[in-house]
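Each structure below is given as C-alpha cells.
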Structure 1
C-alpha cells in the first residue's frame, strides 16, 4: 500500500509538472472590444495546446486607476496567485505593462513576460527593475501623421480638423506624438485639439462644424472632464449622432460603427504576434532570443458606406485597402469561380500549346535521331578498331564491321550472344570478371589478351572498356573499343631482337673475356698432367683431380654460353622475377670485361634482407641493363684512355611503395645538355657505327611493355639512368 501511494504521488506530480500555466493580464475590462479581440486571438491560438492552462484577469483601469486601487490589486493578486507557479505572463496595454514592471519581482519573480498593445514604447523602460532579460513583446504604435497626411490628400479643400481625445494613459501617449504633427500641418489647415470638454459641450462643438470643409479625427473618449465613464461605443455614437462631417480613427474597433477608416491599429494583429512569441517561449526558446516587434502591424481599413456617404475616393492614394460593407457584385459573388475558370482555360491553352510544340519538337528529334543513328552506324563501321557494346548480362547488343571480321561472324549472329561464344573460355571468363568490377565501380578499364582467330591467326588485342548509362540514369551496360596491336608487337619484337643482335659484338667480346681465364686454367692443367706422365709420376688420384678441375672450367664456359643463348631468346610472357638474379646473370656475361677495363662495378641493395621482384619480361629487362652498362663502359673507356684508376659504375637497387627503382650511375662524363632529351629517340646515336636502337628499345621495353619508366639526368660529371618498374601486376 505504501508503494502504491508513493507511485500515485509521483504520477500526479509528473502530470501537473508536465502541464504549463499562462497568466493573461489585461489593462482594461471585459467587453472593451480592443481587449476582447486580443483575448479571443490568444485563446484561439492556445486552444490546440492541451497541456497549457490559460488564466485571464482584467485590471479595469479604464474605469478606475487610482493609486489606492492599484495597491489593492497588488494585494489581491499576491493572495490569489501565491500558491500558483506560472510559466509565462502575457500583458496587454500600458497600464498592465507599468504594473508588471513595478511589481514583477514581488508577484511573479523570474517568470518571463510578453507584452502587446504598448503605446510610446521605449526599450529603456525594460531596464527598470532589470526586466530586459525576461521581457519581450509587440509595441502598439498608432500612426497619427500618416492618418493626417491621408486626410489632407482625400480632402484637398480641408480648412478645419477637429481631433477628439481623452486623458487616459493611451490618450496622453497619443497627445505627445500629436504636438509636432500639429505644428507641421497648422499652416495648411486649422487643427483644433480637445481633451477637456464635457460630453454635451463636445457634441455642441461637433454639430457646429462646417460640413463642407471640416473633418474629425476621433482618437479615444472613455471619460469626459466630469469623470463620466463611457464605453468605446457610447462615446463615439454620441459624437456620430451630431456629426455631419467625415470621422476618421486610429483603431479598428471603431470601424463598423461609423468612422470612414484610416491607417488603423489592429487588436487581432497584436494578438497574433504576441501568441507566436508566447508559444516560442513555452517551447523552450529564451526570451532574449526573441526580438521586440517595435513596428506596429497597422492596416489601411475603410467602411464602404461612409466612403459612399461622403463621396470619398481612396483609389488614388491607398493600394489594396481592406474595405468592409462593400456590396457584392456578380463578379465578386463568384470571384473564386471566375478566377478558377480563367486559370483552367489558361492552363488548358498552355497545355495545348505545349503539347503542339512538343509534338513538333518530337518529330524533329525523331528525324534527327534517325539521321544520327544512321550516321553513328556508318561512323562505327568506318572505324578500323573492332567495337562492341553489350548489356549488364554480358549479351552483345551491337558491333561494327571490324568486330564482325575479327570473330568471323555477321552482326545478326553476334547480337544476343556472349563472349564465351567467340573467344576461348579462359579469356572470356577473365573479361567477364572485369565487366562485373566495372559495373560496380562505374570506372574505365584497359586490359590486354592474346588469342587465335578461327583462321588460326594469332592476335594481340588491347581492350578499352567503360560503363554507359541509359537516358533514365540506370546502367545500360559496357562499351568496348579493341585495339589490334599484333603488328606493333611484332615490329617491336623485331626491333628488340635487332637491338640484341646489335649488341652481339660486345657480347662476343664479353664471352671472350669470360673464357680467357678458364682456357688458361685448362692449358695449365693439361701441361701439368703431361709433365706428370713424362716423369712417370702420374697417379690415379692426379687423373681424378685433373678431370674434376677441368670439368669446373668447362661447366663455367658452358654456363656462359647458356646465359648468352637465354639472352637472345625473347620472353613471351610477363612474370615475377628476381632483380638480383637478373643482375647476377648480366654480371656473369660482362663482369670480366668490365673488370679487365679497369672499371669498378658495384651493386648496392638498399633493402639488404628482402628479395626484390619485378613483374615483366625477364630477358628484355636484362637487355636493358646490358645496354646501359655497355654504354657506360664504352664511354668510360673512351674518356679514360690514359688511366681508369677512378672509373666506376654504381648500380643502386631500392624498393619503393609501388615500384622497384634501379639507378645506374657512371662517372664517364656527363651527357651534353643539348642532346640529353633526344637520346631515347629511334636511330639517334653519337657513335660512328651505332644503330641508334639501343636506348630507344630500352625505353620501349621499360615503358610500353613493362609499364614502368626510364629517365636520365646529369649529376655533376656523373650520368644517372633511373628505371622504375612495378613489383606486381598493374
Structure 2
C-alpha cells in the first residue's frame, strides 16, 4: 500500500517562509557598520539578527565567522554552492562573507551583509533575486539598488528589505499586491512600499508582507483570502493597512497564510489559518493564543507555529502529520501549544514547510521534522535512492512491506520488524517506531508473514494465524482460523487460505473485498469468501482480493476503480469473479489499484491503474482493465505495493516500475521513466522481494535484506529514520 500524499501535496502549494524580525548584531561586524533607523522603542535593540532560517525544503545558517552554510533541496540552486545537487550535509554558500542575517524561501535564499547590501540566490522566475533578471542563479548575486539595509524577509516568490531610513523595499511576484506599491505588477528590481515609514522589521508569508514599526504597530499588505491581513476582512490590499488592536508588539512572524505576534506582556496573538481553536475560523482579526505566557519570539511554518519563551523553551501547535514538526514525539496535530521535547536555552527558532530549527545559547543548531531532502542538515536523508543493507538482518528467508513498516522472517522461525509503530504494528509491546529491526514478541515457529496498512500477520507451522497492529502491540491469535496454509494483508483487510482450499477474510468490506456480501461494511472475525474452492494462492491489494485456483485460473473481487479486477470494467464486485483470458497462473500479487500474475511459462501479466508505469509494460503506461503482458520474461515472482511493482527473474535480477517520488524504483534518482528498469546495486542473487508502496525490500541469496525508497518512519531499517519527531542536533 502507498502512503497518501494528498495533504502533503496540497501543502507544497504553500509554505511558511516567514522570518522573525531580527535587528542588532549577534557578533562583531566584519565590515562597515550601518546606521539603523532611529527609533525610541526597545523592539529590536536587544535581539540578534536572524542567524538561522528554514525554507520550504532547505535551511540556512550564519556561522560566527560570517559565512553562510546551506543544506537540503537544491533544485534551483538555493544552496548557493554553484550546483543544483541536493545535500543532506551543510555546504558553504560561495563567495559570501560578513553575513549577519539570512532568510529562506521556497526555492531561493537571501543574505544581509554587514555593509547593508542584500544578496540572493536560487530561483528567480518572478524576479525574486532582485537583480533585474528572471534567471535562476546557483551562486549569490547582489540585489540592485539596496544599500544600508537592516533586515530582510523572503516570501514565496517575493522579498522585502528594511532600509536604514525606516522605509521598505520589495521585489518579485506581486499577484496579490504583496510588493505594496499600489499595483499588482511584478518587479525584478526593488520598488518602495508606499506610505510606510519608521519600519524596523519585516516578515513575509506566501503572498503576504508585514512590517513592524518603531511604535510597535503592525502593518500588512498582499493576500488576505484567509484573513491574514488581520483587519477583519478577506479583501487583499496592494498598500499597507494597519492591523487593528495591536500596539507595543515586540515580535511578529508570518506563515503560509497565518500571522503571529508577541505583545509586551508575553502573550501571543494570531490571525488567519493559525490552527487555533477559535470561532469563527479562521480569525480575520487577532485573537489570543490560550495557555501561553512569557513569549519572546515566534516563528510560523506551513500550518504550524513555534513560540520561544523567556525560559528558553519552545512551544508548538498546528499541523504535524508530514514530519513531526511539532517536536512532541508524535505526528498528531494540535490546536493548543505543547512543549517541544528536550530543548532548553533556545534563543531563536525558524519554521519551514514541515521542519523546524532552533538556535541555542551555546551556538548549536537543533532540528526536527521532515527531512525528505536533507533539509534538517543532520546528515540523514529521508529517501534512499539505491538499496542499503538493513542493520543486523541475515539468515532471512522472506520479507513483507506495508506503507510505513517492514517485516522479515528468519530461517529460525522468528519475525523481526521495523518502521512505524503508532498502531503497534511492530509487535514489540510498544508504540515506539524503530529505525532498526526489533524482534516481534512471543513468536516462534513462523512459516510466513504479511503486512498491510497498520496490520501485521504471521502464519505458524501449526496452521494458526497471529495478528498485531491496529491497536494491538503484541501478537494475538486470530480466532476461528486453523489449518491455514497462506496469508495476505491488504490496505484494510486480510486473507487466509485454509488447507481445504477455502478463503477466509476479515477487516474492511466497504468495496466488497471480503467476498462475502453478508459481512456488512466490516468484519472483525474471519468470514468465508463466497463460492470459492480449490484455491492455492491469495493476494490482497488496497481494497481488492485475488485468488489462484488449482486449475490455474485467477479470481478477483472488491474495489475496481482502476480496473484491477481484470473483467474489462471498473465496477466493484462483492463476490469472486474470474479474470478472463488468463490461465496457467502460478503466482499473484496486488498493489493499491493494480494486479499482477505470473504464468507457468515465466511471463508476467498486469492490469489496473498503470498511470506511472506501474504495470511494467514494454510500451505505454496506460491503465488496463484486462491483463496485458509485462516487458520482462523468465519471471518467478511479481510484487505490488502502492503504485509500484517489482518483477523478479529466475536469474535473481529485480526490475521495478511505477511511482518514484521517493526513489522506490532503485535507479539512483527520483525521476520516472514510465518504463520498467532494473534495480541498481543488487546484481543477481535476489530470492524474494516486497513492495510497500513508497519503500521496497529484497532478500539476497546470502540471507541479507536490502531496502530503498521512503524512510520517514525508519522502514528501511538501516538505523536512521528521516523524520525527526523530537529535536536532534544539526550539522549546521
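Throughout, read-outs are computed from the coordinates displayed, never taken from laboratory work. Please read all numbers here as calculations on a predicted model, not as lab measurements. Cβ atoms are built from the backbone, for glycine too; each structure is taken alone.
Observations on the model:
- Which of 1, 2 yields 5.1 [distance in nm of label points 7 Å out along Cα→Cβ at positions 130 and 226, calculated]: 1
- For 0 (helix-only ellipticity at 222 nm (-39500 (n - 2.57) for each DSSP H run of 4 or more, over all residues; to 500), calculated) the corresponding structure among 1, 2: 2
- Identity of the structure behind 72, 39, 31 (criterion: Cα extents along the principal axes in Å, for residues 210-433 alone, calculated), options 1, 2: 2
- Entry that produces 7 once relative contact order in percent (Cα under 8 Å, 6 or more apart) is calculated, selected from 1, 2: 1
- In this comparison of 1, 2, the computed figure 74.0 for mean projected area of the Cα convex hull in nm² is attributed to 1.
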